[in-house]
Structure 1
Amino acid sequence: MRILVTGGAGFIGSAVCRRLVLQHGASVINVDKLTYAANLGSLVQIEGLPGYAFEQRDICDRAAMDDVLASHEPDGIIHLAAESHVDRSINGPADFINTNIVGTYGLLEAARAYYDRLPRWRRSRFRFVHVSTDEVYGSLGPDGRFCEDTPYRPSSPYSASKAASDHLAHAWFRTYGVPVIVSNCSNNYGPFQFPEKLIPLTILNAIESKPLPVYGSGANVRDWLHVDDHAAGLISLLQQGQPGEKYNFGGDSERTNLDVVTLICDLVDSMSPGRESRRSLITFVPDRPGHDLRYAIDAAKARCELGWRPARTFEQGIAQTVEWYLKSRAWWEKPRASVYDGARLGLLETQL
């Protein structure tokens, strides 16, 4: 099995690459532009192994994608390359439109041309897994969960760009027969996550005894999924997923943002005691524009059709994650110092 992973130097992509090579014995071609959130240090476990290759390419460059596909002849694609931070999309939506929509279009077209040239026996096993987010569904009330047929109601430039790319992926299956599978997942967490998202930012600020920003009242609810559990689900789509179908992956771990932050405080206190409780660092800040209240995923289809389920609870996973960041300063100190220091993003000028 030879798989092309776009965005393989990112958080989820690197987890997929590591799992494919180390646990499945697959050959992996990692295609990544190496934007600010990419980190080749996340791939040291597989760097240099004969089953792993890295190509620094941009998915928006159609000629480059044609060349990579022709050179490596993969049996499938897991498409993870994307701009993904909601706050950044509020201040700079253009990059999200270009990468997430235009880039996905170009990659689908390159995959279509490549797929059409494959011999029949290889076409039958080729899959294009398009990875998306639960944010395309919008905000839930206090009850219910997102299912595969939940209507799309994106709230942010980020989620709107991902919704558009989902529709493109479905259309390339319906119109051109490209064997596309779309997945939508809940919030991921775990090791190797760039420190701009809630969990790694909170962990690092707590380690360094800096303020811990919580948007609004902290009542927004997210369903948390460990990145390794998500990676296992995506790989199962290559093996068992049905082209033209959608699959939701969730962790059955709904928590308010405030609950997540306080749990991290307690874990950092227990693993790296300070002079005072990290809870005293919690700082409530103005809410994000268009902040969805609640996300929750119904992953029954993935459980029933793929035999997939999370291998760890949130409490187990978050404790392991905090421990990893405490032991992995060499990974996060450089991007923390030179790329993103934790400053607030996503505020409109009228709120400054």
Structure 2
Amino acid sequence: MGTYLIWVGLLAICSLAFCQECQQELLENVDFPGTDITSVYSPDVEHCQQLCTQHHACLFFTFIRADWTRDNRHFYCYLKTTPTGQPNVQTPLLGVTSGFSLKSCSPNSQPCLSQVYPNVDFLGADYRTLFTADHEECQRVCTQDPACQFFTFVNGLFTPEKIRYKCHLKFSWTVPRTPIVEAKTGVASGFSHKIQMSQQLNTACQAVKLFSNTDIPGSDIQMLPAASAEHCQALCSAHPRCNYFSFVSNSFNCHLKSNPNEMVTKAKDGVTSGMPARFCQLDNSWVKLAHEDIDFRGSDIRFELMDDADTCQRTCTEDASCQFYTYAKENFFDPVYRRRCYLKRVITMPAPPKVNRLANVVSGFTLKNCV
């Protein structure tokens, strides 16, 4: 019995994702069929591998390349997992490349994505356009713009002519977003103290105002879960189109809103509204608070048994892969889960919402992480 308990404890501490050997090789024209978690878009197999590495559950993947001919799927990145950590089957298949997560390889959490992709369109996620002489200048603008994560440039041969040389700057979330926030008795949740919720700036914001019991109706562009009004404000500050926000405390819904022309407020209990911080450093002291009886459900990397929530928080902060956590306390209703510290993460690297083939365009990523 003692040996069995030791083995169970080791499994809890050493999850499959962190006990596997580092497997960096890519298997061209090899498919890992089945066992999909989800599919996302990637411009190449290296980007797909990085997405798998950052996904909390992905252990291996199959990428459908641009030379795939069986159907219209291209640039699909299938994230996969199994209880053993290895594919159940490997089969030859032209037009795909498969590989493994780099979680066991001490990966860089902010990889440099310097490759550019001729005749590939990163479709959607635009927040700003301008005209530039070439794709190199478009990429420089994207790198200098704090909100830009990737771009698509329309070259001088594109039809129609009127949008030639147009540079489309595009946004994706680089700050961790808790996928589900809900009330639950007997738990405590919080964030790694090393989490970066905004670009690091030298100028501190001066008393950014929040409006208690105030709603700003309409003009929503996105609704995200948030643990507090301050968390919601940080999300609004990270999004280039967010002009103001409203946080609903009983549902933990953060409504990001965009209307540069007007802001109409309305009294409403349980709602806190405010504006983003621009070009100044928000006070992130809220990140260090534990949220009692609030669960950050999902996105678990692994769990470990611990005596209290403070130890859970310190463990998350010391683990480079952990972004937020939930701890089940001694009074949690189900004794099976008591004292469990769940360490969690989500993907924060630039990821286009869709990737298409398109003649006479060039797409690529910001070079912010390449210095």
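No lab work stands behind these numbers, since they all come straight from the coordinates. Remember, predicted model here, so these are calculated numbers, not experimental data. Cβ atoms are built from the backbone, for glycine too; each structure is taken alone.
Comparing relative contact order in percent (Cα under 8 Å, 6 or more apart) across structures 1, 2, the highest figure comes from 2. A value of -12500 for helix-only ellipticity at 222 nm (-39500 (n - 2.57) for each DSSP H run of 4 or more, over all residues; to 500), calculated from one of 1, 2, originates in structure 1.
Look at Kirkwood radius over Cα pairs in Å for each of 1, 2: the largest one is in 2.
Source structure of the calculated read-out (Kirkwood radius over Cα pairs in Å, for residues 132-171 alone, 10.4) within 1, 2: 1. Of structures 1, 2, the largest value of mean projected area of the Cα convex hull in nm², for residues 36-155 alone belongs to 1.
Please state which of the structures 1, 2 yields 2.5 when distance in nm of label points 7 Å out along Cα→Cβ at positions 140 and 284 is computed from it. Value 2.5 for distance in nm of label points 7 Å out along Cα→Cβ at positions 140 and 284 corresponds to 1 out of 1, 2.
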